[in-house]
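Structures given as structure tokens follow.
Any read-out appearing in this document is the output of simple, stated calculations on the displayed coordinates, not a laboratory observation. These figures come from a predicted structure and were not determined experimentally. Cβ atoms are built from the backbone, for glycine too; each structure is taken alone.
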Structure I
Amino acid sequence: MISRRRLLIAAPLLLAGCDQAPVFRNTDITGKKIGGELALNDCYGRPRKLADFLGKVAILFFGYTSCPDICPTALAKFATLMQQADMNAGRIQVIFVSLDPERDSPERLCEYVPWFHPSFLGLTGDVGKIAEITRNFRVTSIKKEVPGSMGYVLDHSAGAYVFGPDGRLRLYLAENASIEDISADLRLLLAGQ
């Protein structure tokens, strides 16, 4: 039988573990001063904000539809996540923010983004609004002239941001984050961690 004194000593130690933050596999940026509101339009011209996705885990990725490698690779990875049998895909929203509003018309976004997964959403805005949002999210995007019909490419940040169902910014996913690690973290967030 446990003595009363031992129980009084052990109780705080046992309870201390109850308030521990979840251990994420990707970079935990909970509470960091990054981001802000989006206030962009989807490809149908509807205004969208991050608050529209409360109750879901939102993955925010910045890119452009003419991107030759980084963007299609990232979107394909997120599509693979959505197809996992044990993942609650209805509670995950992938949001693709265009860094190239000059070429990424709403029509182009409507064709390109859902090609990876029908639930994926493309957002755009004017050049000034995109510049403000990329600054707030610390996303780099540098226009680089190239020969040929493309005219230019954008060297840009390749990571993604993850918001929890409560709308708080929680994680940064590096470009090389594995599907297994992202899945594990999304499960934690969907479970209310």
Structure II
Amino acid sequence: MPNDASRFLAEGPRVGIRPFTYEDGPEFTARARESKDLHHPWLTPPTTDEAYTAYAAPLIEDPARAGFLVCEKDSGALAGYININNIVRGAFQSGALGYGAFAHAAGRGYMREAMTLVIGHAFGPMGLHRLEINVQPGNTASIALARGAGFRLEGYSPDMLYIDGAWRDHERWALTAEMTAHGRPS
């Protein structure tokens, strides 16, 4: 995707976030295949066109989900993704985050910058009040991202999600609008 800042919902110094599109499939799946070792055993993003279409459709079409592609501003290349799943409105106004960096961009601070942008968008234009992240205890990079973005550890859930052939324990991290200043982590 060419660098087109007008397509960003929000942007920082090095990255912008924008919605998923079906046209992103070839780049997304190529990046996911390149990142297989980085992602295993924590997540399994789609690596084929068919799997991408099935993965992206709810993020594009379902109001209970929102998908954000993390794009490098200088090249427009996909650096990762952050999704808000299980959005519940009404009195709860909450969503659960899922995310992944692509190998070429891992460790460069792009996801931290993008997380701040997604949090601002979620608590601002989306009108959410609470965001949650569920992380396997051994996933130190993901825990560092949650902690660095201001999320607080709220609990532990044994056998929470079926990932990589087994039910995996998860730590529960959360952030509320009151824990931020003007939609940005304090």
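Ranked on mean count of other Cβ atoms within 10 Å over residues 89-96, which label among I, II comes first with the largest value? Evaluating mean count of other Cβ atoms within 10 Å over residues 89-96 on every structure, the highest lands on I.
To test your reading of the models, identify which of I, II gives 22 for percent of Cα pairs over 27 Å apart when calculated. Structure of origin is II. For the set I, II, ranking by distance in nm of label points 7 Å out along Cα→Cβ at positions 97 and 169 places II highest.
Could you tell me which structure in I, II was used to calculate distance in nm of label points 7 Å out along Cα→Cβ at positions 33 and 65 as 3.7? Among I, II, the structure yielding 3.7 for distance in nm of label points 7 Å out along Cα→Cβ at positions 33 and 65 is I. Calculating relative contact order in percent (Cα under 8 Å, 6 or more apart) for structures I, II picks out I as the one with the greatest value. Computing distance in nm of label points 7 Å out along Cα→Cβ at positions 41 and 113 across structures I, II gives 1.3 for structure I. When Rg and Dmax of the Cα atoms in Å, for residues 137-176 alone is computed across structures I, II, the figure 14.8, 45 traces back to I. Taking Kirkwood radius over Cα pairs in Å, for residues 25-72 alone as the criterion, the highest value among I, II goes to I.
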